[in-house]
Structure I
Amino acid sequence: MSKKSSSDNLKSHSRPSGQHRQRQVRGGFTLVEMIVSVALVLMMMVLFAEIFQIASSSITAQRGISENDQRARMLTTLIQADLNKRTFQNLIPFDPTEKPFATKLSDYRDRQGYLLISENDPNNDTDDLIQFTVNANITSKLLDTTPYYGKATELGGNMLTHPNQPETDDAKISPDGTSISPYAEVCYFMRGGNLYRRTMLIRKPLDLETTNSSQPQTAGGQEFFDPANSLYSGNFWNDFDFSVYRSGTPTAYANFHDISSLDNTTLEKPTFSLGRTRYRFGFNHATGLPREFVDDADGAGQFIGRFTHQETSDPDFLYPQAPSTAGGSNPMNPSSSSLVFNRYTNVVSQYQSGSRRSEDLVLSNVVSFDIKLFDDAAGRFVDIGSSVASDYQTSATPAYQNNNPVSAYQTNMYDTWHIEYDLDNADGDNDHATGQESPPFRPVDGAGNPKPLKAVQITIRYIDETSQKLRQMTIVHPLRNLLAD
């Protein structure tokens, strides 16, 4: 009995031990299970990575769209602010018949400077342009009186010795390369998918005892820009962002506009009112006609609007202080220059080396820039010269035209004009007092009373860089006379 019990005990002890070892082996992972587990983990990681990437892309896209919308809102605000600050508030173009009633500037304080809209082809939304004078001190609609800023280069080597110069107009005692003025010429135009805003200050010299002229002068009274004094030899629109006209004898040079140039009622000679087109930026100072097109290498006219900062800062441009040294002496004169437009760079080839590239760029990836005027007779916004226009269908001044290669589009320009302006000198007397032209458009009502331009509609279409979608902003701006409100 004892032996049997011992044997049974041995068996009973050995059986649980074997079962334990069997359970340990069964509790591990097989190779297949490990592979499946790793594959599942990897799939989950890839899934999470894709979800994170989609979320990140969505956030980036939304941020990009938001930033582009912000740029669009800023541009809208900028254009509206400029239009509210325009010096020509009561948009009734001047006519020679008003001359007997022009007695003093204060009678026409709401019709100073000018406003120009160039349409060109009514069916093309890439060749429109708007240019006008502004006054930052007009606060009827916008209380902000921030002046306009532009580049200025120190003259004479010491601005404290020679305080009558643009560099001192901001009242800073050390040169900083900039100047300010409440007055300016502003121009918006599109070229090569870019929308540009060119600003040219109208000089308001610092009120100093030694400042008795708007033309920059040395302490001894010599004009810096008169070539006879040999005091300046730079490229003017590389060094200065100022509105100037080309005048002087025996050699013409850059003369600065000031607040008196906004007066459209001064009849004495000589007058350099900006109402007279020959004294504006972008116009041929010899003929008073604007240059808006340059031929490409194939001889086809391409719309440039106005010369950009990049082009006017090229070392060969030089005009209006001196004759250009490339492509003809006067780049504003289409008939005496041989400029070529590069369709790949969208820059005039002769002036592509300017250092101030994109300084006037306000929006890129632009598809169209369309300006329409409210036509009171048609009861709708229209393109100048279009078939649906009534008040603004046919220009009354055929002599006033740009250099559009299609002659039918050359006179599609609205201009506020000047009270006494003989543009073409058809009578040959070189006297503004006779042979004056009427403005291109001056609509009147049934009683013969002139109708002011009431509103403009500006539509800008551009490609959103992030979403690659076409977006549009439309500005309908009432041109109320804020000085009369």
Structure II
Amino acid sequence: MSGRAPNFTIERSQATPEKDARNTHATIVPPANGPFERGERPRIVIIGGGFGGLACAQKLGNSDFEVIVIDRRNHNLFQPLLYQVATAALSPADIAEPIRRTLARYRNIEMLMAEVTGIDVAHKQVLLADGLPVPYDLLVIATGSEYNYFSHDEWRERAPGLKSIHEARQIRHRLLLSFEMAERATDHANKEALLTTIVIGGGPTGVEMAGAISELGRFMINRDFRNLQPDHFRVMLVEAGPRILAAFPEKLSTYAEGYLKKIGVEVRTGSRVLEIADDGANIDGTFIRAGSIIWGAGVKASPAHAWLGLTAVPGGRIPVDQHLRVEGFEDIFALGDTASLAGTDGKPLPGLAQVAKQQGDYLGAFLRSGSDAAGFKFHNRGNTAVIGRNAAVFDFGRWTLKGRLAWLLWAFVHVYLLINFEKRLLVSIQWIWRYLTRQRGARIIDETAYRQAASAPENAWMKGN
């Protein structure tokens, strides 16, 4: 199958359960004349409205296909800037756009907000948690990734990651609440514990979070709080490997570590997290109390491979050919963080937004035309991470960039990649204002959430004097 363009002549013969023995889900046949019964045009169902799924849908806009996009959220989220929501620099609406609004101009595309629970391969249906299954002729899986807690899923609630608006708000709430509780604390040890933040994972997300939290905390202490001192404040970045930003050249990693230390971040490489509790974490056998713990130690693909009865490669990704077709299936495709495809260097393509978007653009055009002998080729636009004010790193493969110029380029690229002109303008204005004043405009603590947190037994230590 590798190297061969697909045949998109779609037959509507009735499948049988025996047609694909790998289907592990119960067979569910929708009733006649159901709301998602196939029409006259071939139907493409896209699971996931992220970078890849949305790019694929847009390429299929106003085509001869009927397209249904299914996502458990009603919005597309620009995840690279989610850390700025968590650190009160931006509001969720600045980096999120309703999927329906984005796709409204394409009359052949329908959006369905629902949670997918499986795929009935034999009868070509997507199974939903609530409601009738959705039949498909061609299926695109773009379900993205989730954080990998390495068999410690009980840590998820104590150390949220950054994959959703809910998690970003949760982190922001804990950070801001810790400062408020520390302002009232009379016990020095309690004050220091509340003002300690542990960021687990030295990849781009962890580095960006640690730098942003350090800048936010020191600004608030110096300007807004009367009973707090800079020496109470502590940000710790914990990485199990020998260096942070391991995917970047070593000279950029060294620069990033030096800058983080300069702005007060304590960088611990070669350190393992052994346990996470409500009031802190055990790092290399030493328990460190903390008001906030943030997870960024690694990701894994969504469980989509299990829906197909596949044994996934490391990381949970689904093997695909150069046309992004799932190996062993003629009518199912996967892209982005869900798919495993080797680049020109023989290594799997990284889980980056640019990879997902390029694959979505390619697959949408490929499905629309039905032919492409060459297959997908990734064009690296550079890997980047922002470290702090006037500091970022860029890796373009053959050459690198760091410092203020990299920071300006990072800002330009991220504004450009936002989904529409309105978001680009809003974010640009806020960034300029924040740069000039150092103010963070989204420092809001919801009083209902505050009461719930204050009354939770696990947070009782935060109120101790």
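Values quoted throughout were computed directly from the atomic coordinates according to the rules given, and no laboratory measurement underlies them. Since the structure is predicted, the reported quantities are computational estimates derived from the model, not experimental observations. Cβ atoms are built from the backbone, for glycine too; each structure is taken alone.
Which of I, II yields 2.1 for distance in nm of label points 7 Å out along Cα→Cβ at positions 278 and 446, as computed? The value was obtained from structure II. For which of I, II does distance in nm of label points 7 Å out along Cα→Cβ at positions 118 and 422, calculated from the coordinates, equal 2.6? Source structure: I. Can you tell which of I, II yields 2.7 when distance in nm of label points 7 Å out along Cα→Cβ at positions 150 and 182 is derived from it? Label of the source structure: II. If you line up I, II by distance in nm of label points 7 Å out along Cα→Cβ at positions 78 and 438, the top spot, with the largest value, goes to I.
A value of 4.9 was derived for distance in nm of label points 7 Å out along Cα→Cβ at positions 222 and 334; which structure in I, II was it taken from? So the calculation was done on II.
Determine which structure produced the value 0.7 for distance in nm of label points 7 Å out along Cα→Cβ at positions 86 and 414, calculated from the coordinates; the candidates are I, II. Only structure I yields this read-out.
Out of I, II, which one gives -6000 for helix-only ellipticity at 222 nm (-39500 (n - 2.57) for each DSSP H run of 4 or more, over all residues; to 500) as computed from the coordinates?
Clearly, the read-out refers to I.
Each of structures I, II was scored by FRET efficiency 1/(1 + (r/R0)^6) of positions 54 and 294 (r between Cβ atoms, R0 = 30 Å, to 0.05); the highest score is held by II. So semi-axes √(5λ) of the Cα gyration tensor in Å, computed for just one structure, reads 69, 28, 22; which one of I, II is that? Source structure for this number: I.
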